[in-house]
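What follows is a set of structures to go through.
None of the figures in this text is laboratory data; all of them are computed from the coordinates on show. Keep in mind the model is a prediction, meaning the values are calculated, not measured. Cβ atoms are built from the backbone, for glycine too; each structure is taken alone.
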Structure I
């Protein structure tokens with residue numbers, strides 16, 4: 001009986017994250033922290049399969065879950081290919097700031113075709129601040145020039 005109540009609470013919180021107004025959605029994201037690991041899977045599913053707004057709301061909630069969301073977010077971001085999925089995952093990883101993501105973000109930065117995704121990934125690496133990531137961003141600056149650097153700095157300052 002208690003597990004059913006917990007499941008209903010999780011379902012309600014996930015629904016509020018996706019469909020509530022901004023204030024109630026943010027409150028639900030905060031409450032999901034108490035739910036813990038059980039919330040990660042459904043949020044990752046929303047990140048992978050949702051609409052644009054649903055993906056970003058899922059990413060915001062995953063960022064608030066912190067460390068427990070890092071590995072699934074790395075998996076989603078590392079898959080690349082769909083910037084609508086990768087960008088929110090990269091943003092969430094930057095918000096969490098775990099250096100474990102750095103090698104995966106460097107790889108994504110090197111191989112991603114989307115300029116938007118590369119810019120957001122470079123900004124994430126700067127935000128995390130690991131020397132290997134910062135070095136790669138500097139290499140990207142040298143390769144892509146001032147306009148690219150300006151876009152990265154704009155994304156960095158906005159994150």
Structure II
């Protein structure tokens with residue numbers, strides 16, 4: 001059984017993330033979306049909120065599971081029994097960072113490979129940070145995130 005892990009902070013999850021989840025879920029027997037605590041960022045959504053949003057959006061994918069974690073991603077992947085780590089690429093600038101990370105992870109866990117998926121071109125500019133910035137100024141974000149996520153983001157910025 002091939003288990004893959006798709007890690008990220010998903011704060012918030014975007015259509016770009018969902019594109020990667022959908023495609024990766026077809027390439028592995030089980031895909032675990034790992035929602036990480038990123039100590040270098042202040043999240044808009046709590047860990048539980050992010051996990052619930054992703055669970056809601058992926059409930060129709062029988063082989064997708066959502067888990068939260070902290071610490072090294074490669075250790076999380078190992079704990080999940082994964083042999084593949086899925087990483088999304090939007091641009092060449094992502095590749096340089098992701099390649100360095102993949103090579104480092106390969107030294108730490110030689111049994112786990114990294115699979116890069118380029119995002120759909122229509123989402124290649126999209127990031128969670130951009131979505132949050134637009135939303136914080138009252139801008140329209142319906143083209144970037146699903147409706148239920150949009151509502152939750154707008155609720156956060158009303159407070």
Structure III
């Protein structure tokens with residue numbers, strides 16, 4: 001199995017779980033924060049919906065500079081959120097081509113102007129983007145739990161699903 005084939009499999013599995021979680025986000029709770037240092041529900045879900053597009057970003061570019069414009073999705077409804085996720089998911093999946101395999105060893109830099117935060121191989125950044133999706137999805141699970149919204153299972157049934 002190539003790395004691209006592995007990432008496609010992971011991408012599909014994690015995407016399905018993320019899709020279920022995002023579909024539970026209630027409208028009218030966009031400003032909700034479980035703690036003053038937490039992102040708002042809107043910030044968290046916009047970021048989570050955007051993360052799959054990072055695969056395409058990493059494969060097609062050599063860096064992200066926070067001082068340059070970045071097309072963050074803007075959501076105002078759960079429908080907007082799901083549409084943003086699907087666009088991001090499809091962009092990321094489309095970039096996982098056999099031809100991309102040869103690019104994975106190349107460097108990719110995260111910066112803000114002259115300040116470099118990290119330079120890693122593209123394969124490591126794609127792995128990190130998938131891990132970020134899992135991480136932020138877990139954060140969203142906490143938000144939903146605290147709002148008493150049933151949580152879908154991720155790697156098996158959740159406590160809210162009737163599995164007996």
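So if we calculate distance in nm of label points 7 Å out along Cα→Cβ at positions 13 and 37 for every structure here (I, II, III), which label has the highest result?
III
With semi-axes √(5λ) of the Cα gyration tensor in Å coming out at 31, 14, 13, pick the structure among I, II, III it was computed from.
I
Out of I, II, III, which one gives -16500 for helix-only ellipticity at 222 nm (-39500 (n - 2.57) for each DSSP H run of 4 or more, over all residues; to 500) as computed from the coordinates?
The correct label is III.
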